[in-house]
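Listed next: structures, encoded as structure tokens.
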Structure I
Amino acid sequence: MQSILYPVFPFTAIIGQDEMKLALILNVIDPKIGGVIIMGDRGTGKSTTIRAIADLLPKISVVKDDPFNSHPSNIELMSNDVKQTIEKNMRITTQLIDIPMIDLPLGATEDRVCGTIDIEKALVDGVKAFEPGLLAKVNRGILYIDEVNLLDDHLVDVLLDSSASGWNTVEREGISIRHPSRFVLVGSGNPEEGELRPQLLDRFGMHAEIRTVKDPTLRVEIVEQRNQFDQNPQQYIQIYQEKQKKLKQTIVNAQKLLSSVIIDKHLKLKISEICGQLEVDGLRGDIVTNRAAKALCAFQGKTQVSITDIKKVITLCLRHRLRKDPLEAIESGTKVHNMSEVILKDAI
């Protein structure tokens, strides 16, 4: 839902950057893909695109006054208090809210992220109470970290743990609490400012690379678009309203269809063969590629994953998992693409 005070640039109006847009769409269709890290030049619209995808998503139903955005019926997405209320056959009140979109500041502390003791209640009422952090507020939403490569490694690890498990566990001064925290983790950064450690990089589901547009015609078009939006945001948003509605409905349909999508055994074997040939450590690459291919298939309104689906997502899923060789002349994304072309050409 667009805010009059804070208008958001329409997602469907963004020119180019197809890798980034596809990765974001697939992650909102299936958050279990594990998020996306977007690396690229400064001023290429990373933040604009990420905020635009959040604005595109439909409202969600939550339990009213619950600090964890608990789902009213899905037990995996509700807090213990809500579970107990339902078990006692007590009535719960629900409300519709916009998808939570949280920006994580670089200076955030672990207490601010995970939650801590509510000092006010402790002093006034003499009771130990939990004060929810950002991981509570972002449940069922999107957590965005700009300049993720500058964030403390320990905090990145905590965020990746919660993103992968869907839960946040806090142990503080005699309080032990576990609450749902399932979200799409999106990080962006400029490679010139340093890379993430490989073991952290590997835990992001997908890796999108973006480059500054070189074509002068496209650059002019992008500049003109931005000027039109800045001069009259509401009028510009109105132009893309139908496209936005159509894409929103396609995403909703894909989320519903996802559980029906199947991927044949021989294609699973091909994915694992590619991972093996590229010497990808662990099995995250296999799992994420399978999930991303199924999400893309659902996005296209299909229920059977094809070779084309796998080819379209496999570079995004594997490029950041290859071992770094400073003497290697070929770029990691090209290496994944070439290997997948060779192995998948024989698939039926």
Structure II
Amino acid sequence: MSRDTAQPSVASALHDNILVLTLDNPPVNALGVEVRRGLLAAMDSAADDPTVAAILLVGAGRHFCGGADIREFGQAPQAPALPAVVKRIEDSAKPVVAAIQGVALGGGLEVALAAHYRLALGSARLGLPEVLLGLLPGAGGTQRLPRLIGARAALELMLSGRHLNAREALDLGVVDRLAEGKDALAAGLAYARELVDSHAGVRRTRDARALGDQHLQREQINAAREQLTHKAKGLLSPQNIIRAVEAALDRPFDQGLEQERRLFQECLDSPQRAGLVHAFFAEREVLKAPETRIAQPRPIEQVAVVGGGTMGAGIAVSALDAGLQVTMIERDQQALDRGR
């Protein structure tokens, strides 16, 4: 038996005593304001409903959640903010399960981390790629993930922006179970019923203990900071990610969240973030130009290299090796002779 109601961009259906909340904001169920409002309202309603024993979060279509809604970039923020929604999910007195298909990226993974249990289909991909936009996870990701899988693994994921496949996520402990097939709803309902039948209680990620060995975790944070001086010198968001994870080690959870928010805002206000977001949109706009669908690369027979220093000379050699005619330009004959 099921009972259906609807919130804007979040569908709600009661399957016996499991309340299924489906994020529905095509194409990737991004966390726009209507989805955030719908999730918050549905969680509040479930708390007061005695027929609900557990809550299952799923995504409509092919994906769980692709993260922030890029259509809101550059606009004034609208309530509720994602950290408030994530907190409401984790604070639930009833078990919350996230069943992940497709992608759970950025804020989408932060929503899943706030759930008490996580299941992923074998084709799922998970990640916190905010660093690629000059940002950091701003809804508790820098505080929950290290507590769940340790500082080194959490930093590697956040500093690289890469995606985990489902098996990697299971091996690291980001998810609790893999499911066969392509039906996240069916797999999630089976897992949720199993948890209810076994009287499993809530299990909040903020209480996870992977940061227990403080000396080892601090060594791993310092090693990441040392690597950063060579790989990403001068970039703000990687530095702030490390500082946020350090706060997870040094501060109580709520104080860590406050530090994360300050560091997130610092990134948000930076020209680096503005430049990377501009590039993000520019890359997508280029793909819309009709010429890109029919354009063919032009043949290149000769190139000019301005500057014959270490880099310029290397480029010139590579072009010569490719069979091209190369003209090198320098400011004077002496510099040109060195380059030659």
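Please treat every number below as a calculation from the coordinates, not as lab data. None of the values given here were measured: they were computed from a predicted structure. Cβ atoms are built from the backbone, for glycine too; each structure is taken alone.
Quick notes on this structure:
- Read-out P(r) over Cα pairs in 10 Å bins from 0, in percent, for residues 193-256 alone, computed value 15, 22, 32, 28, 3, structure in I, II: I
- Sorting I, II by mean count of other Cβ atoms within 10 Å over residues 49-56 from high to low puts I first, with the largest value.
- Answer label among I, II for the case where Rg and Dmax of the Cα atoms in Å, calculated from the coordinates, equals 21.3, 70: I
- Comparison of I, II - label where relative contact order in percent (Cα under 8 Å, 6 or more apart) is highest: I
- For Cα Rg over 2.2 N^0.38 Å, for residues 145-224 alone computed as 1.51, the structure of I, II it came from: I
- Test item: FRET efficiency 1/(1 + (r/R0)^6) of positions 17 and 297 (r between Cβ atoms, R0 = 41 Å, to 0.05) calculated as 0.10, pick one of I, II: II
- Per distance in nm of label points 7 Å out along Cα→Cβ at positions 65 and 201, the highest-valued of structures I, II: I
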